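K.L.:
Structures follow.
Only the coordinates and a few stated rules stand behind these numbers; no lab work does. None of the values given here were measured: they were computed from a predicted structure. Cβ atoms are built from the backbone, for glycine too; each structure is taken alone.
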Structure I
Amino acid sequence: MLVVGLTGSIGTGKSLMSKYFKELGAYIIDYDLISKMVVEPGLPAWQDIVNYFGKEILREDQNLDRAKLGAIVFNDEEKRKKLEFFVHSRMAEEIQNQQMTVIEANPAAVIVHDVPLLFETGIDKVMKKNIVVYANEENQIKRLMQRDGLSEVDIRSRIRAQMPLAEKMKRADYIIDNNGSMEEMNQQVRELYQELSALARAKK
């Protein structure tokens, strides 16, 4: 098996790449999805958060009120770290469980960890290979304006708030250039998946 990190920046097309890798046969561990899943009502992380912050951070349907929670932790370092601990510790358990399930079913699997903050959190260091999806800023802006209806000023601000793509690309083992056509991008993903599959079989 081979564990691979996949990341990018907003508007580069990381989620689309993740989808294509899955279609080709890779197993995807989606960190965004897991972060939402572990805080569903009644689960241990949800219970930890409610016990610590109180029931006032719940909506009527018992889901977390993310806006309220965000406002509480925004200017309180201690509470922010506590929230991160509650969520990240349960995420780590779920990620490990998912990965072990895949390995037991297919020892030659390519397991792609779809991680928005791959390098920022140091998760890249436990991956065998790391992939960065690249798009130039013009394409990032165009895609985000079409997808989310954001203003160019807002988008540029969000891009600046992230680790520069150039820095991520320096740390990557592979770069997928998502500035061209869909077919060009598909070809890159297919070729890369073939290479990763060969490595996974060799490490089985």
Structure II
Amino acid sequence: MKNRIRELREAQGLSQEALGAKIGVHWQTVLRAESGKTALGTTKLRYYAQALGVEPDELLQKDEGRMVTVKGFVQAGAWAETWEWNEDDQYTVPVPDEPALRHYTLHAAETRGPSMNRRYPEGTVLVFTDIIETQNDLHLGKRYIIERERADGLREATVKTLWRDEAGKIWLLPESDDPLFQEPIPIDGNEDDTVRIVGRVRFAVSRE
């Protein structure tokens, strides 16, 4: 993804060596970041932004990226009144500015636990569109953020793959190497809970 690191660095009269020294990296690392050869995750983007005295979203080319606020977490088995964080705990991540998604709001949540660790390592940020806003049909093989609610009102949010068995029944399938999280979930829920599909995953972002 293109960025404005070089533009902002030169505007401040900083060399690559000087900027690298402020961040604690070699000048060649700065060179790779400026050229787009190194992916800038949330943490790296924040380091460069702080060193240049700007907000992280100012480092992105306006036609190249969007910043999305990570407002909560997805973790199978974590039942609570809400899976969203307090505003102080929220943060932003950069994603490509995909033309097909420009008219939609992007949401994001951080993965926790092993319920999808074969696909998404813990700490991965999943950026998704709201299933109601996009009004898209569900697609087999795609990954969705789902919310389960128990009879007592507690909820959990997690990510699952839409899957159909040989009998034609639709399931939400985990991709985990943990036996505790390998049981498919019926898309219509069961006697103990109800299932709501929140959104479709569009991007997965590393925080590194």
Structure III
Amino acid sequence: MRDLEPGETLVMATHNAGKLREIEMLVAPYGMSVVSAGTLGLPEPDETGSTFEENAALKARAAALASGLPALADDSGLAVDALDGDPGVYSARWAGPDKDFAAAMGAIETKLQALGATQPAQRKAHFVAVLALAFPEGDCDLFRGEVHGALVYPPRGANGFGYDPMFVPEGGERTFGEMSANEKHAMSHRARAFAGFAKARLPK
């Protein structure tokens, strides 16, 4: 497994504009460019894994093989303690084909209310992000990041994406949806996974 080099192009194996923006901001200081799988017209592989690691690896490998370039894939989601870790690896699927995360957040709230989970201590959750770096030759490396917090409802803030507007990180009062991009990047699950990736594989 080799390190990446300045000036290399990295394929981000996503069709999610929010994830792409976050990764572009994170790799910019390393002198690398990012192109999305969507821009290259690469198909999205079926996410058949039962863990974030499995799904991230299969997406990165598929993009690396199809593009001939090193590829970075993210598999991430929200795990709610009271819901036995759901939606977890199915976080995107809960939003349906239209990516309706308002409906997905409403579904989580309905389930929490049914359990009587109205206090912050009963509404603990954590975001997980796993980044997979794959090369066309077949090598693949994995990096995991987590951030813990609690859920609020109704959602607050128009920044971020996905479940950000209902997640308040530990020690904070604002949701990820109320934070600026830089504030979120300083503590997010994806930023923590990226820190491990950067230390191991990005140009020094």
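K.L.:
Can you spot which of I, II, III the value -5000 was calculated from, given it is helix-only ellipticity at 222 nm (-39500 (n - 2.57) for each DSSP H run of 4 or more, over all residues; to 500)? Before the final figure, lay out the partial values.
P.N.:
On the way: I: -18000; II: -5000; III: -9500.
Source structure for this number: II.
K.L.:
Comparing I, II, III, where is distance in nm of label points 7 Å out along Cα→Cβ at positions 3 and 59 highest?
P.N.:
I
K.L.:
Let me ask something additional. When Cα extents along the principal axes in Å is calculated, the result is 65, 30, 30; to which of the structures I, II, III does this value belong?
P.N.:
On the way: I: 51, 46, 28; II: 65, 30, 30; III: 51, 31, 25.
Computing Cα extents along the principal axes in Å on every structure in I, II, III gives 65, 30, 30 only for II.
K.L.:
Can you spot which of I, II, III the value 23, 19, 14 was calculated from, given it is semi-axes √(5λ) of the Cα gyration tensor in Å, for residues 67-186 alone?
P.N.:
Checking each candidate, the match is II.
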